[in-house]
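Structures follow.
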Structure I
């Protein structure tokens with residue numbers, strides 16, 4: 001168990017990321033929550049933008065709400081929008097109280113004055129307990145970390161993306177809770193135990209939230225622990241860093257929707273299965289089943305303006321098409 005900064009909340013260092021449950025049904029989510037309860041995983045993170053995630057979780061948490069710390073988040077930037085989203089979250093999660101509500105995916109261009117006002121009012125009304133912020137902008141979070149009203153931050157951190165270490169150190173000094181997203185680098189890392197071990201070795205982190213869409217994933221992730229790396233694990237980490245070199249898709253999906261319907265994150269994921277993980281037959285099958293393939297790109301560039309990592313998406317889509325056209 002670790003403490004989530006100044007919130008004082010006692011949480012398991014392995015939390016639950018609520019994105020993948022969009023792909024299953026409500027009954028399946030109940031089984032996942034059962035397994036989490038049995039294994040002491042008590043921190044749940046979801047979002048208004050995760051389609052049915054809040055709804056499924058709300059039904060699964062009936063009669064055991066007190067056993068879990070619930071965090072959710074909204075992309076609303078204005079007062080009325082955030083106020084509305086808080087009430088929707090409360091309704092869907094079937095609770096009168098959300099432990100942590102976060103301003104979601106904020107960057108330096110955003111004016112969140114109105115949203116923050118709504119969050120403070122909700123806290124005063126005891127609709128929410130604490131206020132957090134999530135971002136993909138290191139510079140933005142560094143600019144506010146020493147003078148912020150937010151009690152928690154959420155930022156990507158994994159074997160490949162280690163830029164956040166100074167940010168996390170400053171957060172710890174200011175008693176701000178640190179929530180780690182993208183622990184598997186959006187699917188680019190194929191060994192979850194090593195990935196989580198790496199993150200848990202950082203004492204400045206409060207909780208890491210791998211997305212979990214099956215009971216088996218809950219079982220495996222719950223066994224992750226901090227500790228010394230073996231020579232074999234170190235070799236794995238070094239090889240992975242050499243292969244990816246920072247130019248990879250984290251599958252945050254902010255590039256979507258594509259103007260012509262290409263599933264951009266899945267395109268990169270499938271190419272990774274083919275080129276890095278030696279799953280060529282399976283990757284080819286998935287590529288062939290894509291409704292709109294990467295060569296349909298019209299190079300409008302809209303996706304690149306929305307990518308928080310400034311990836312050259314157009315060129316990367318061309319590479320995907322080249323890989324599979326030459327197979």
Structure II
């Protein structure tokens with residue numbers, strides 16, 4: 001691959017956001033990985049841990065257009081996509097674009113909107129376009145959705161169906177900061193917010209170029225077989241009622257390419273796959289009711305799979321099936 005690695009700008013994005021989001025390098029890295037793959041992320045976490053700041057920091061670092069949309073039960077699909085409004089001066093209808101026609105879109109509490117509004121967003125995520133009054137409007141590129149939901153409050157919510165969860169490339173968690181990190185946050189924001197002085201380190205065109213480079217990262221046939229073996233094992237695990245779809249295999253391959261790129265390699269290794277298995281697969285499976293009663297989570301199940309499925313290049317060890 002000529003002139004590899006070209007990951008300098010991607011590393012600068014990580015370093016830039018690190019100035020604002022303290023102690024959450026893994027979550028920042030996963031966010032940048034999703035951006036490099038042209039995918040979208042679901043951030044599942046409690047309020048106040050920095051989800052909005054993460055989205056704004058990413059937009060500023062990449063010089064991308066940014067919009068934020070609060071999902072509520074009364075939200076209409078046209079509030080997402082936009083609508084055609086009659087113009088008395090021209091005597092015709094004029095399209096007024098909705099918030100989805102941007103480059104980086106933050107969706108607050110996606111599970112509070114009706115399924116119709118969720119579906120309007122899904123079309124844009126899946127097809128990079130929206131249809132209004134029979135006319136298709138293409139979203140700007142790069143297009144990146146960060147959707148949030150609170151894992152604690154369920155009153156007045158519309159849980160995302162499995163088909164929509166499957167559209168999110170990764171699910172991430174920020175979590176509470178450590179004691180020392182929280183002290184650092186207070187000190188950094190004593191006079192002003194660090195995001196106010198954040199400068200772009202890459203252009204939207206640079207992001208598109210990086211996305212093309214990520215697609216060229218080499219994935220060996222053995223790695224592909226390992227990925228499919230992990231996904232296939234999720235369909236046979238005793239505690240998993242709904243296994244991961246082929247979209248999970250594609251997502252695991254693509255995100256492993258992006259992780260290798262960030263690590264400065266032009267090839268994927270098994271550790272890349274193992275590192276991304278939980279954020280890629282956990283939201284794409286469903287554990288059985290018996291497993292949930294026993295306290296078995298999706299993350300536990302994926303961790304078991306990682307221990308049971310042989311890693312390519314290592315001696316095969318007889319292991320009990322998951």
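Here, each number is a calculation from the coordinates, and none is a lab measurement. The structure presented is a predicted model; accordingly, all values stated were derived computationally and were not measured. Cβ atoms are built from the backbone, for glycine too; each structure is taken alone.
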Open item on the list: Going by mean count of other Cβ atoms within 10 Å over residues 84-91, which of structures I, II comes out largest?
Closed with: I
- [ ] For the read-out FRET efficiency 1/(1 + (r/R0)^6) of positions 108 and 180 (r between Cβ atoms, R0 = 25 Å, to 0.05), a value of 0.30 was computed from one structure; give its label from I, II.
- [x] II
Task: Entry that produces 1.7 once distance in nm of label points 7 Å out along Cα→Cβ at positions 164 and 196 is calculated, selected from I, II - done: I
Task: relative contact order in percent (Cα under 8 Å, 6 or more apart) - highest-scoring structure of I, II - done: II
Task: Parent structure of the calculated result 1.00, given that FRET efficiency 1/(1 + (r/R0)^6) of positions 132 and 172 (r between Cβ atoms, R0 = 35 Å, to 0.05) is the read-out and I, II the choices - done: I
